[in-house]
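Peer 1: The next part holds the structures, each set out as structure tokens.
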Structure I
Amino acid sequence: MIKTITNNNVILIDPDEEAEVVAQLLLKMNAFASIKTAEIATTLDKVTQYRERKAGRFPKLIALNHHGRRKAYRLQDLKNWLEDPENYQQD
């Protein structure tokens, strides 16, 4: 159950739980994260991400448009990597 608070007759998600609720929603939506966001989440710079991706030890980038110029990571793939980076294998 999600804790809520009431503010001026408006029910809000408790701020202490809001980040977790948003994270779970984004995972369920199969959302994407930019390379920059992946840098922050994983502490790997984009060159290291590239090297690890080529070796099959980091998630693949997904093209977000038909030109393939805009790419991002699936949040679920990043989550899987973060849970066990040593044993991660690309699908």
Structure II
Amino acid sequence: MLYSAIALKFITSKGEQRAIHYHDIMSPMDFDGVGKIVLSTPRLVATIEGQDLGKLFDYIIEHRVKWISEPQSSFVEVEVGKPQVTGVRFEAT
């Protein structure tokens, strides 16, 4: 059974948290095919950077992602083929 998340929570490497309701995310959602996803709301642009983000992008489109977390350290073991978030940035619009 698939579930649909209400909001997408971001957790920074410092432990700060921010959430965006899925209904606030505007089309189009952008993925550069490699390592950058851009989500826009009326007040905010969230940029997710990393590696192998294709599957994460698909799950975001389907409202299946509840949270995205930056790594606590730059010494994180990377599993080939799995999405790896390296950073999240927010900009006011």
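Peer 1: With distance in nm of label points 7 Å out along Cα→Cβ at positions 28 and 60 as the yardstick, tell me which of I, II scores highest.
Peer 2: Top value of distance in nm of label points 7 Å out along Cα→Cβ at positions 28 and 60 goes to structure I.
Peer 1: Computing distance in nm of label points 7 Å out along Cα→Cβ at positions 52 and 68 for each of I, II, which one ends up highest?
Peer 2: Largest calculated value belongs to I.
Peer 1: Given that helix-only ellipticity at 222 nm (-39500 (n - 2.57) for each DSSP H run of 4 or more, over all residues; to 500), derived from a single structure, equals -13000, which label among I, II identifies that structure?
Peer 2: I
Peer 1: Starting from the value 33: which structure in I, II was relative contact order in percent (Cα under 8 Å, 6 or more apart) calculated from?
Peer 2: The correct label is II.
Peer 1: Ranked on mean count of other Cβ atoms within 10 Å over residues 4-11, which label among I, II comes first with the largest value?
Peer 2: II
Peer 1: Comparing percent of Cα pairs over 15 Å apart across structures I, II, which is largest?
Peer 2: That would be structure I.
Read-outs: derived from the displayed coordinates by stated rules, not from any lab. These figures come from a predicted structure and were not determined experimentally. Cβ atoms are built from the backbone, for glycine too; each structure is taken alone.
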